[in-house]
Structure I
Amino acid sequence: MESWRSLTGPSGWFELWHPPGWQVDERDRAHSLIPSGGDALVCLNSLWHEGPVRPAIDSLQSLPIAFPDFRNLRSVAEPGMPDCLIALVGESDVSRPPRGLRRIIHRPEWRPCRVWVLQHETVVLVVHLTHGADEDPELVTLCRLLLQSIQFAESPAVPPKMFVDRVLELAARRYPLLKCRRSDDLQIIVGDSTVNLFNFYRTYIRAPERFEEIVLPALTTVVQVQGWGDAQTRPPLERVRDRIMPMLYPEAVWQDRFAGFVGSSWVAGLAVLYVVDEANAYWYIPHQLLSDWQLTEQELHALSLENLERYFEQHPMELAAAGNDPETPSLLMPARSDAYNAARIISHQFTARLRESVGGDLAVGVPGRDFFVAVSLKSPEMLEHVRGRVQEDFATMDHPLTDRLLLLTADGASELCDPEAN
């Protein structure tokens with residue numbers, strides 16, 4: 001179905017397509033699909049499972065997935081699904097029984113349901129359809145089409161916990177004198193440095209065969225940092241003044257994990273942080289260093305924008321343009337990837353030139369650090385196309401920022417509301 005939308009499973013294990021009107025919710029590496037116009041629900045749970053899954057009814061409860069209570073389950077045939085181990089029809093309890101003694105008098109709410117268990121290599125996908133009050137044959141047909149659209153990854157990436165274990169093994173093998181241990185989620189501590197593996201994992205799941213090529217440069221940089229003294233970690237301002245740059249960052253990640261770095265909330269779930277640009281890397285400026293420099297955050301921001309403008313004077317940004325009118329393009333985007341491309345949207349001077357190029361206000365997508373796309377509000381069809389592409393790119397970028405769109409006007413930047421969200 002050309003109008004159907006794609007959905008990528010955890011760790012890139014599979015991709016499938018679903019009707020455009022269905023709402024999608026992702027929690028704890030599981031997806032819930034809510035069909036339009038009813039109270040039915042489709043749940044997709046996937047897990048890494050080494051070895052065969054027994055194609056029996058009781059195998060559902062043996063899988064480490066939270067299932068509702070079932071009754072009257074029976075097997076049914078599902079031709080045309082080579083990866084389907086078993087398909088079941090029965091009833092499931094959609095209520096949430098209370099805890100404690102009140103559970104004794106709990107009254108379940110049984111609804112018709114279907115369950116499909118699929119397995120490809122080490123990936124098991126369990127799809128659970130719960131109907132409304134009555135079974136909906138058309139909904140079953142849509143679910144079959146959804147399942148038949150699934151494309152599993154040929155070489156599935158290991159899940160995050162196993163990825164961290166592999167990184168720790170690599171670090172211990174290459175740098176045995178450094179102490180390495182697990183930290184929170186996708187983080188490890190190597191020596192005295194905390195390494196965030198989130199972006200590396202996003203890159204890895206698209207090319208699992210390149211594991212060492214992706215991870216080893218980061219570990220090497222960390223090892224080099226271990227040998228830094230105060231001259232590198234707490235340099236005087238004059239030594240790095242010309243290399244201080246602004247950097248866009250997801251606000252939630254900054255506040256949750258890196259609140260020690262100087263930054264401020266911006267728009268569309270983004271924050272502006274500040275880095276010192278080195279030859280082959282950059283490092284974020286902590287609050288303590290700003291105090292040592294006796295700079296205010298406003299002064300740091302102004303200094304970083306001056307350096308950003310000078311950077312693009314020395315490295316001009318070439319823009320690719322599209323549209324029916326060559327004099328007034330409808331769409332603009334950088335022709336080359338650059339670590340500071342998205343950050344340039346912070347500059348009022350630059351956004352004013354963008355608005356002048358298209359002759360009016362702009363919607364801008366910044367799905368990742370190295371890229372942005374600007375589209376004129378005078379092109380609503382192109383705007384909706386860009387909105388969808390930004391959401392897709394956000395899910396695959398190495399340094400993701402936001403899947404929302406920004407609105408650039410003469411008054412500055414704000415978030416552009418999605419009309420479907422209302």
Structure II
Amino acid sequence: MRLGLAAVLLALASSAGAADAPASWRPWLGPVPAAKPASVTLPSAAELETLRANRELLARWVGQPPSVVWNDVVQSLVVKYQQNPLRASRVHAYVHVVIHDALVVCAQRKCEPAVRQVAMHAAASRMLEHLYPDESPGRFAALGRSGASAQLANLGGHNQAELAWQAGSDVAESAIRRALNDGWDMPKLTPKRPAWKPGVWQASPPMNIYDPTEPHAPQWRTWVLKSADEIEPPPPLQYDSSAFWAEVEEVRSVAAALTPAQKKIAEDWNLDAGSVTPPGVWNQHAKRLALEYKLDTPAAARMFSTANAAMLDAFISCWHTKYKWWTERPVTVIRRQRDANFMPYILTPPFPSYTSGHSSVSGAASEVLATFFPKDAPELRRMAQEASMSRLYGGIHFRSDNEEGLKVGRRIGALALARVADDAAVAQRAVTTR
């Protein structure tokens with residue numbers, strides 16, 4: 001079934017006969033109304049002739065799909081602004097959604113396939129202007145214009161350039177309206193927390209940060225799920241049960257006998273604010289595979305948007321679980337009940353234990369990528385399992401945190417793929433009934 005879906009998706013996006021298929025795809029943002037005319041001055045014919053000689057410019061902007069180019073821009077910004085994994089995932093999702101939807105809306109407005117990249121560059125640049133208002137004014141607009149100009153230079157100009165730019169701008173404005181009301185900017189302090197007792201989360205040494213990270217993330221607006229609680233894992237292991245203490249002892253025994261290979265896995269996946277974060281790593285794998293398999297513009301847009309929508313929803317779902325149960329981290333349990341000097345191999349992040357965010361997002365990403373790239377499915381799923389186990393090796397999660405997070409993430413990834421499969425079926429009918 002996964003192999004069949006992958007074949008349909010890539011065939012529809014890549015074959016010449018399906019050039020107009022994106023017009024039948026469902027935008028992630030829903031219907032996109034026309035906004036006020038976008039202000040942009042695209043290059044004149046003489047300027048395009050000069051740009052055509054700029055091989056470096058063309059190689060950057062035309063030599064690979066817009067999704068790949070803008071993914072690199074997003075990753076650099078996530079690191080620069082030291083965004084936590086949830087906020088990094090939100091940015092990735094918005095940028096790849098508007099790139100995808102710009103392609104779709106441009107096709108629906110009868111843009112020819114050759115000029116649709118102009119819409120994608122317009123959408124990505126405008127979205128980033130909103131998401132990173134502290135960047136130099138005009139930086140993203142200039143990047144978007146560079147991408148559009150390179151495409152037009154490669155084409156020798158196009159009479160639909162302004163139509164395409166307007167389509168991308170309209171998509172971005174629709175996404176910005178959504179972003180202004182998606183819940184991300186609620187107060188960082190949690191409105192309520194349970195009274196402490198054994199088994200309930202508390203601040204973890206050595207940082208002992210009292211207020212947990214992103215307590216309102218369960219209220220963030222989702223892309224695939226109807227709500228954060230649509231898919232839930234079973235309740236966590238009951239504190240003081242034999243199964244609970246078995247997992248406590250496992251964390252201790254693993255920590256006491258870490259191999260160099262296990263330490264490296266823990267370190268490699270220890271991706272907090274200041275790094276590209278876990279969704280960034282999965283986007284790097286997505287980029288590698290997109291280039292390796294030479295995905296064209298529609299296929300790349302479909303793959304990146306599906307993966308990133310799934311990853312953000314996996315985080316939102318995971319954070320719902322964390323703040324539903326408020327489970328204690330291994331370090332505080334062990335120091336209180338077993339070994340007062342115990343410290344995990346990596347720093348325990350400041351939020352409840354069950355379930356693991358790394359596991360959830362890796363489950364979602366690997367499920368999507370494994371379907372788009374079926375030959376690489378075993379390796380992708382192995383990487384997700386490694387990401388999950390890295391949290392046990394690091395001493396910051398119990399095994400059940402990891403295993404249940406991975407399961408939920410995979411289910412969310414499957415939901416995202418089901419949405420795409422529905423679109424693929426519509427697109428297939430559009431191609432075969434001409």
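Taken together, the values in this text are just the output of simple stated rules run on the coordinates, not laboratory data. All values reported here derive from a predicted model rather than from experimental measurement. Cβ atoms are built from the backbone, for glycine too; each structure is taken alone.
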Re relative contact order in percent (Cα under 8 Å, 6 or more apart): value 23 computed from one entry in I, II; matching entry is structure II
Quick one: Kirkwood radius over Cα pairs in Å came out at 24.8 when computed from one of I, II, so which one is it?
-> I
Can you spot which of I, II the value 3.0 was calculated from, given it is distance in nm of label points 7 Å out along Cα→Cβ at positions 300 and 332?
-> I
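If distance in nm of label points 7 Å out along Cα→Cβ at positions 108 and 412 computes to 5.6, which of I, II did it come from? Mind dumping the intermediate values first?
Numbers: I: 5.6; II: 2.6.
The read-out comes from structure I.
Give the label, chosen from I, II, of the structure having the highest value of distance in nm of label points 7 Å out along Cα→Cβ at positions 84 and 188.
Checked I, II; max of distance in nm of label points 7 Å out along Cα→Cβ at positions 84 and 188 sits with I.
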Here helix-only ellipticity at 222 nm (-39500 (n - 2.57) for each DSSP H run of 4 or more, over all residues; to 500) was calculated and came to -20000; which of the structures I, II was it taken from?
-> II
